[in-house]
Structure 1
Amino acid sequence: MTRGNPFRAPSSRKRRKVSKWGDRIFLALTAVGAAGVIGILVALVVVLYHGSLPIINALGIKFLYTQTWNPYGNVYGIVPFAIGTLLTSAIALLIAIPLSIGAAIFLTQHAPTWLREPVAQVVQLLAAIPSVVYGFWGLIVLVPIMRYDVDPILANVLGWTGWFSGRHIGLDVLTASVVLSIMTVPTITAISKDSMMAVPRSQKEAAISLGATDWEVTRRAVIPYARGGIIAGVVLGLGRALGETMAVTLVIGNANVIPTSLFSQGQTIASLIANDFFEQETPLELPALLEAALFLLIITLAVNIVARWILARFEAGRAVGAE
């Protein structure tokens, strides 16, 4: 055995040397990947900012508070489209969050084993459907339903609030919000389900042993533990809603006005870019569209940063509670 050691030592040192070089190469590749992601984001900001410089120099900060978009008068304002984007995304989340969390709770806590996996697969398939398909479905199926069935009821019951007033033709902010909610449900459901599946079984069994009902187990043991994943799913769903283009373009009515009710036609920043990018009527319209894209990118980044901050606070609070 002692004679064999001198012969094995060089081989061992060689393996350690090769392993060391392999670690360095792996570290370099991962660093390049991380730098590439950051570089893409920086490149997007630089290209959009450089392309929008003419309109920035011409209008300055007026672009952020002007309520009119008139290419012939060289008047460009982002306000109607920012309101349309935020309004449709907010309503979509109000509809999608309860449905998504309810579906995730059913799949993880109550669904039979034979049903759980097929339904989960269907949810994942829904997330993979192209947005234009949702848009055509909304235009052909949902718009007539909203125009003749849903909108009249809402107008009669809730018209006094002002949110459901005006002429209802189906092509409006409410229909676009419903389509967006349908598109965000699969994303929020899938991530929430995975988070709830990760809850330790011992935690649920401890709650049951203390006499907790199914609702109390879900509310006190499952949801608090999976809260971080649920928030992450909501953020991803919000990101899709903010940037959705084709589905919204087909059902929102595409009017360059500030919505006065949910029955009003409107437009989002993404639908504005899709509608006008290849039909620029003045030299300043393309830079204005690029500045609108830059504004949408900033909104999306800000929403994600705030959501990460909220998630970090939740995680810190849970860690303190666990101690």
Structure 2
Amino acid sequence: MASLFDRLKAGLAKTAQQIRDRLSEATGTTPAPAATRTSVDIDRIEAMEDALIAADVGLPATEKILQLVRAETNGSMRDRVGRVIKRLLTDVPVTPMAPTSPHVVLVVGVNGTGKTTTVGKLAHYYRTSGRSVMVCAADTFRAAAVEQLAVWTQRAGVDLIRAQSGADPAAVTFDAVTAAKARGREIVIVDTAGRLHTRANLMAELDKIRRVVSRAAEGAPHETLLVLDATVGQNGLVQAREFLSASGVTGIVLTKLDGTAKGGIAIAIAFELRLPIRYVGVGEGIEDLLPFDAEAYVDALFTDKW
């Protein structure tokens, strides 16, 4: 099997190619060797600005990156850009594991982002990392979603707590965390119903789940992961802002990274929302959810010469 870096690089191939193409279009020539360049090459800075915006890094993050790059004097522009982006991606807080079991992870997002499959892949990732896992099917109004989750949890080899159709999602979540405590499970992953961030009643349901689950385990939910589809680019920021205010999102899972040239959205999220990218989806297989690593991400974007 390919290394994690190789899989991430393959997932980011379209974004990396877009950056290289934009730089080539803007300069019109092959870049000169680093030794012959000045410390700040104005043409290359402008070309990089175009490339980052095209990759959906967004204007605020792009302006900040280039401001910091101009202030750097050490190394080639590629090296300086890489260092700056790594700092932006790592300068955000990451939620630690709960001090006592179970660690409760609430997974939220709009329909169509790959939320339920992400829950299955995340369960597999935790289990193969040596953790005991239980999954809660809190989307009680779509039987198809529960059946889909049942298939994924069976493949992942983890327990699934489900309820009758139409049951109260908050009550199901409470029961799942209580069961996890009784069975000694270390992690509970809660698959919530997909919802539009503009639907106040559905967002209120998330708030209820959070309140109720806090009675089942101290500090729960310990993480709230928002699943975003990387192919929507900057529109994902709008979703993230709404979920951040309504459901206390602590981290992002960026799916379908392999299907887009907009992989720069990870940088925009970290910079504008101060949210860490926790995992990225780079394929349809159960092992195609990777823990996010800022250094590997930047290396995957800029490992090829330009």
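A short reminder: the numbers here are calculations on the coordinates, not readings from a lab. Here the structure is a predicted model, which means the values were calculated and not measured. Cβ atoms are built from the backbone, for glycine too; each structure is taken alone.
Out of 1, 2, which one gives 1.00 for FRET efficiency 1/(1 + (r/R0)^6) of positions 91 and 163 (r between Cβ atoms, R0 = 30 Å, to 0.05) as computed from the coordinates? Attributed to the structure labelled 1.
For structures 1, 2, calculate distance in nm of label points 7 Å out along Cα→Cβ at positions 235 and 267 and state which one comes out highest.
When distance in nm of label points 7 Å out along Cα→Cβ at positions 235 and 267 is calculated for 1, 2, structure 1 comes out on top.
If helix-only ellipticity at 222 nm (-39500 (n - 2.57) for each DSSP H run of 4 or more, over all residues; to 500) comes out at -16000 when worked out from the coordinates, which of 1, 2 was used? Working through the options, I get structure 2. Sorting 1, 2 by FRET efficiency 1/(1 + (r/R0)^6) of positions 179 and 219 (r between Cβ atoms, R0 = 35 Å, to 0.05) from high to low puts 2 first, with the largest value. Looking at structures 1, 2, which one was log10 I(q)/I(0) by the Debye sum over Cα atoms at q = 0.08, 0.15 Å⁻¹ calculated from, given that it came out as -0.38, -1.09? The value was obtained from structure 2.
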